[in-house]
Structure 1
Amino acid sequence: MKKRIVFSYLLLLCLTAALVCLGILAGSASIPLRDLLKILSGHGGDDTAALILLKIRLPRTLAALLLGGALALAGYLLQTFFHNPIAGPFVLGISSGARLMVAASLIAAARGLIVLNSALLAAAAFLGALIAMSAVLLMSAKIRSMSLLIVGGVMIGYIASAVTDILVNFADDADIVNLRGWSIGSFSGMKKESLVVCAWIVLAASLAVFLLSKPIGAYQLGEGYAREMGVNIRATRAAMILLSSLLAGCVAAFAGPVSFVGIAVPFLVKRLLGTARPIAMIPACFLGGGVFCILSDILARTVVSPGELGISTVTAVLGAPVVLFIMLGRRRRDNA
């Protein structure tokens, strides 16, 4: 088992490094590897190539790594919280709630009603995610069937998305011309200030999730067992709610809606590791989410180059079959 876990981590690290390099190189403008090495080492290079690499491709690739990891961890926390492998930020409407608050904040800033920066944008997304999560929790108190709860989460997501689309349609100001592009999901346009804020939030929240490995492991075995082990169930559940909302909200704030990552990646990582132990799953989920989203971003900007696909379109194509596989597997077990 230990050898398999070590091999899995080496594989994920190698894939991460390879895809980061490919993400920096991939694009409609071809940049020779020799120029890339010169630019990254600080020994000159073509000015245009340096601008493309350092101001566009590198921040975009790092954003995909950070936000992909954040989304995978948010999905892992929600699946643990609800004891269901198809619970995820996108399915439960949490990402849509965050997206709604971000859209409202951008429009308010364009109207001159508020002064918006990256930290406030993340805070607005966190608030939207938390409101959507609260609605799901209220439903869970009334609905015992997980299938119906998932349907309820989907309905919350549709409502939030419909309101967001209405806001976008009325947002004709030149200052928010990119709002429509953001509403379909993208890692592009990430500035240094936003990347720094994003990194602080995601890495701090990810560290907090890792520190919860032991109580989460006990929680997975049942609330009764966790209590016997001295775990504070209420505090653990509250931490999972807050951290999953913060991570999902951060993704919505800086990249817009990104679908299926939070469901597909934890499942794939669990199959790769061969264990569900949180101390192994949590870092691997972060790496797996980064790999999944960097690959999706590369495909989004190269498949129809010089055009570009929405990131959520690509993640849906890659992730939806995994979700179908999970559902069919559960059905077979239920019928057995």
Structure 2
Amino acid sequence: MKPEKKRSTYLFPVMIGILFLCFVLSIRVGSADVTMKDIFATLFSSGEDYYGSIILSIRLPRIIAAMVLGGALAVSGYLLQVFFGNPIAGPYVLGISSGAKLFVAICMVVMVGKGVYISSFVMVVAAFVGSILSMSIVMMLAGKVKNMALLVVCGVMIGYICSAITEFVITFANDSNIVNLHNWSLGSFSGISWEHVWISLCIVSITLVISFLMSKPIGAYQLGEAYARNMGVNIKRLRIVLILLSSILSATVTAFAGPISFVGIAVPHIMRGVMKTAKPLIMIPGCFLGGAVITLLCDFIARSAFAPTEVSISAVTAVFLAPVVIYILVARRANQRG
């Protein structure tokens, strides 16, 4: 058995165990602590009491959404890093999440302002359109800017522009919607409903299966375009698919939880260090599990650290994951000098 496969056979169960512990911690602790007895009574009975309402209507959909969307964001970051061949690439840094946020905000302000109900599907479509447009701008810049560090800076600038326009749009929202729009624009799993959970779960599951089935051509692409062509990989088609898959994943996250910083950049790098491999067959499920664990833990901190006040999850992920990104930059610079 190859070393990376042998390593993954015991690391995956460990990560699943950690995810389960984070799940139990998140469902138990909050502004109203619940016991394991309350949890079992709720899950295996009608759950109509006070604690049942908290668990089934508020915490459980939020926890599942944090795991699913956190994992999706990490896989999206991994696919972008494969596409650009750069460990700093990610949907948040390249402005893709900000583009999705802008279009969802416009959609919400315009339609809600006219009293029109916005379905979850419409939000995902709006976020996807924003993601594709932002990605298109990044791709145009990539054709002109050969320095990847400069491309990342351009992506950050695109993100700032989209965020500034989003704030401008939000100022024209109805007073009753401004608070929700502002909280969502900062990144939050608060208010996630079961409808959001099921739709995001369906979209993310299908996208992840497609990504996993493409592990072989993605692995060949990582070894260079010439090698991939010799292996029969259609480079142009593969690049388009990578863009679409990463955009769908990041758009789904942004539509329901807003932009979440640094997960898409840092988690793939962390998983490469943990798994000691960059092979997509291991990295795709590894990134999903790693993203689920880290996002769920950060969401728990966001809602519990200063309870009853809740901070945005992007603030928490920035505190814990930004140092990882700084380390990547420093290590990359040191390797270039060496």
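Read-outs throughout are calculated quantities, based only on the coordinates presented, and are distinct from any laboratory measurement. From a predicted model like this one, the values you see are computed outputs, not experimental measurements. Cβ atoms are built from the backbone, for glycine too; each structure is taken alone.
Where does the value 0.8 come from, among 1, 2, when distance in nm of label points 7 Å out along Cα→Cβ at positions 94 and 158 is the thing being computed? Mind dumping the intermediate values first?
On the way: 1: 2.2; 2: 0.8.
Of the structures listed, the value fits 2.
When mean count of other Cβ atoms within 10 Å over residues 238-245 is computed across structures 1, 2, the figure 20.9 traces back to 1.
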